[in-house]
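K.L.:
Before anything else, here is the set of structures, which you'll find just below.
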Structure 1
Amino acid sequence: MPRFSANLTLLFGEYGFLDRFEAASRAGFSHVEFQFPEASPEEVAHALRETGLQLVLFNLPAGDWQAGDRGIAADPARREQFRQGVREAVDLARLWGCRRLNALAGRRVEGVPEVEQWRCLVENLRFATGLLGSAGLTLLVEPVNPYDVPGFWVPTTAVGERLLEEVAAGNACLQCDVYHMQRAEGNLVPTLRRLAGRLGHVQIADAPDRHEPGTGEIHYPYVLRELDRAGYEGFVGLEYRPADRTEEGLRWIEEMGFRRG
């Protein structure tokens with residue numbers, strides 16, 4: 001049975017960020033995640049304590065999101081900015097009791113040789129795995145489809161596998177978002193079966209509109225049950241944009257034979 005985690009960046013948008021923790025708890029979740037915190041570290045820690053929720057994932061700093069950044073790990077000019085972000089994220093992970101941090105590779109930088117950018121990405125992730133490893137944490141690498149984010153350095157699971165092989169760290173895993181997989185490559189269940197031993201986290205949304213499961217082309221009852229059969233024991237993050245109010249859209253969980261807790 002999947003262990004669902006409510007993504008507070010996209011779910012419960014009817015509430016302010018800190019109120020989303022209580023909303024997730026009322027909706028029956030015991031685990032949450034978010035892309036980036038929208039409150040102070042102390043306020044997030046307080047919200048977790050008050051609700052008893054467990055934070056299972058957040059992203060390393062990824063640059064200026066509003067300006068179009070989707071990670072800075074492959075940009076040689078921002079090497080120290082990335083590494084300082086890793087140091088700060090490790091401190092936050094300790095404060096919040098979170099054991100998984102996701103690294104977004106970022107887009108290709110025009111005018112910089114691609115071989116130099118790839119080398120920077122590998123070296124930065126080796127740095128990150130070393131620092132996270134000393135704290136008992138896991139680094140995740142997420143493929144992001146090239147339609148939503150053109151020029152992203154890791155557009156498919158195959159590129160993600162290649163990156164992990166070069167980083168060669170025991171605490172580095174793939175984060176597979178089934179929505180991105182469907183958009184970029186399809187072949188969902190065979191790929192998830194093959195990658196089961198390298199999966200550190202899974203996220204879901206339906207395609208092509210990134211709403212809740214049951215609103216698009218992915219047959220999630222089959223995908224999630226096959227993920228179970230493949231031996232995956234991690235969390236499944238609900239990182240989708242609700243088509244309407246979050247609570248109303250959550251009915252798909254029980255309708256598909258799963259539970260929220």
Structure 2
Amino acid sequence: MIKTSKHIITDMDGVLVKGHVMIPGADRFIERLQASGREYLVLTNNPLYTPRDLAHRFKILGLDIPTERIFTSAMATARFLQSQRPEGTAFVVGESGLTEAVHSVGYVITEIDPDYVVLGETNSYNFPQITKAIRLIAAGARFIATNPDTSGPTEHGIVPACGAMAALIEKATGISPFFVGKPNPLMMRTALNYINVHSEDTLMIGDNMKTDIIAGVESGMETIMVLSGVTRREDVNVYPYRPTHIVDSVAEIELSSV
């Protein structure tokens with residue numbers, strides 16, 4: 001059992017939910033978070049859904065998480081685009097979570113000479129769409145990807161994620177993408193600023209050593225690895241960095257006074 005008084009940034013997939021199933025004890029953990037009065041944020045590399053979509057999905061599963069407590073790699077990507085080239089254009093491969101975020105910062109989505117090709121995740125990748133992305137990048141469009149995850153957990157097993165498709169496009173074009181999501185410190189700084197907290201006073205909870213935990217470590221945060229997602233306990237020793245704590249799930253995390 002781990003007790004902490006820090007603010008909380010937590011991953012979603014593998015920590016609170018696995019596919020369309022709530023991880024046991026996640027509902028009570030969220031209840032404890034809200035009762036504690038501390039700042040918290042669900043920070044996900046999953047760009048498929050809008051925060052409103054995710055809040056609804058959480059509610060169906062028994063998790064009461066307000067829209068404003070959810071921040072996605074799609075939102076971080078859109079903010080990055082706006083900071084680099086305001087009111088630009090992009091060819092977007094992704095679902096509503098990404099297209100809505102890109103539109104929200106004043107971008108035009110087009111396949112005609114776009115400033116950027118933005119790759120997210122979708123449940124319906126198709127060959128013509130990927131071919132178009134490859135040709136646009138080869139012609140000079142800048143290559144941005146929401147997150148480097150190569151796979152993600154579901155109740156039925158892993159599924160390919162953005163990083164896997166990005167590798168295909170990189171192989172075809174010879175051009176590497178700029179990944180905005182975890183473990184990019186940009187994503188973590190954006191999240192910390194979003195809830196107005198400092199890294200020294202905040203704890204990162206995740207299930208992935210390659211994204212969640214290294215993001216926390218590189219941002220100067222205390223970290224908790226949960227074993228309810230993609231990482232097994234024996235996998236941790238492979239890495240040169242370690243989480244501060246390892247627990248089976250968020251059900252084992254207690255929250256003391258802030």
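K.L.:
Thinking only about relative contact order in percent (Cα under 8 Å, 6 or more apart), which of 1, 2 has the largest value?
P.N.:
2
K.L.:
Computing distance in nm of label points 7 Å out along Cα→Cβ at positions 18 and 138 gives 3.1 for which of 1, 2?
P.N.:
1
K.L.:
Out of 1, 2, which structure matches 17.5, 51 when Rg and Dmax of the Cα atoms in Å is calculated?
P.N.:
1
K.L.:
Mean count of other Cβ atoms within 10 Å over residues 186-193 was computed and gave 19.5; which structure, 1, 2, did it come from?
P.N.:
Attributed to the structure labelled 2.
K.L.:
Then there's this: When distance in nm of label points 7 Å out along Cα→Cβ at positions 26 and 162 is calculated for each of the structures 1, 2, which structure yields the highest value?
P.N.:
Between 1, 2, the highest calculated value is found for 1.
K.L.:
Follow-up question, since we're still on this one. Name the one structure among 1, 2 that helix-only ellipticity at 222 nm (-39500 (n - 2.57) for each DSSP H run of 4 or more, over all residues; to 500) of -12000 was derived from.
P.N.:
Derived from 1, not from the others.
Bear in mind these aren't lab numbers, they're just calculated from the coordinates by the rules spelled out. What you are looking at is a predicted structure, and each value in this text was computed from that prediction instead of being measured. Cβ atoms are built from the backbone, for glycine too; each structure is taken alone.
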